Structure I
Amino acid sequence: MQSKFTSHATLAAHAYMPRAGQTILTAIGAESDAAASVVTIQGTVRPGVTVSATPTNGASLIAFTATGIASNDVIIFYHDTSGTMDYLTVTNATATNVTCSGTISEAGTSADRVFEMETQGQYDLGNASLELSGHALYASPKDSPVRVAVTGSSACFVSTTAVLSP
């Protein structure tokens, strides 16, 4: 079991990295001061794709087989060596690469992967708090990251607990 907590002024978010088994969210807690706030759970659209060229630290252009990815899609760039992830929005996509509005946080390796993400679940929060728990609020596909986020205007937080199955 693993728990995470993130707080921020306008966006509190964290992700569980891809693993051989599934990530199963069993609890979500969130609070926001924004009237239109929502809690979103994002999962993968399809299996991750290995990069075809190793990008440098700070790169916004990422080369991989980008089939089905378009502008405004969101991706997670998973750094295999460090286990860190960068959450990026695509601004331009071709069949062989994407350009993102942000940059990757460290130099890439040939084992790094890109995952296309989309909203798998959403809970209206508003200017309030929310606590959910259960056996499986969301179960990821195997070897896939999961991201949970909440927005705010000046203060918000999100906490999660997940079971990491083998």
Structure II
Amino acid sequence: MGRAELARFLDALVLDKSLFPIYDNNARLLKTFCNLGAKRNSPGEDFHEFDGKDLLADDMGVIMRENKSELWKLMSGAEAALWSMNGRRAMAFMSAKELGSKHAHIARLYPKDMAMSGSLGHPVPYVANIGRGDPKAALVNMFNPVEKTCRNWVCKASQAFPVKKGEPLYYGYMA
């Protein structure tokens, strides 16, 4: 798969309403679907590492870290960005423990040149973030608290993962 085809797939993925976060009537986040987005195969991709029925993001992180299939490679952000720009599967991951949360976060890298993160002070890859919504959408929908953060988005990794917790781990899938 090429870079443009992967970008089209990921653009559609972040717009898939079945993956939008769920909020209550007070705009409190109830549920996200990063694990389901991470499982989706792009056209022509033969990927089955995350096929387990009920895998959560932390489970996916264990699969990548333990690398029992010998198909995962821990990479720098720059390597993972290049991997993605070549149409390959690359992931960004931060465990629940690292996040200080009940749930981990995982995102596919988006095939785009890295961009400077003002928060981290160095370039970071882009990700197709399935989880908390785009803060720009909050400005557009500021008078509707439930809708204000309901969209997934393509963003810098430093916007999808809390910079106070550090940078996520990046993995490339070798098959």
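Rule-based calculations on the coordinates, nothing more; no lab input. Since we're looking at a predicted model, the values are computed, not measured. Cβ atoms are built from the backbone, for glycine too; each structure is taken alone.
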Legend entry - Value 0, calculated as helix-only ellipticity at 222 nm (-39500 (n - 2.57) for each DSSP H run of 4 or more, over all residues; to 500), assigned to which of I, II: I
Legend entry - Computed 4.3 for distance in nm of label points 7 Å out along Cα→Cβ at positions 22 and 78 - originating structure among I, II: II
Inset, instruction - Work out mean count of other Cβ atoms within 10 Å over residues 46-53 for each of structures I, II, then name the structure with the largest result. - result: I
Inset, instruction - Compare relative contact order in percent (Cα under 8 Å, 6 or more apart) across structures I, II and report the one with the greatest value. - result: I
Inset, instruction - Work out which structure the value 24, 15, 12 belongs to, where semi-axes √(5λ) of the Cα gyration tensor in Å, for residues 30-109 alone was derived from one of I, II. - result: I
Inset, instruction - Taking 44, 36, 26 as the value of Cα extents along the principal axes in Å derived from one of the structures shown (I, II), identify that structure. - result: I
Legend entry - Which entry (I, II) yields the derived value 22.5 for mean count of other Cβ atoms within 10 Å over residues 86-93: II
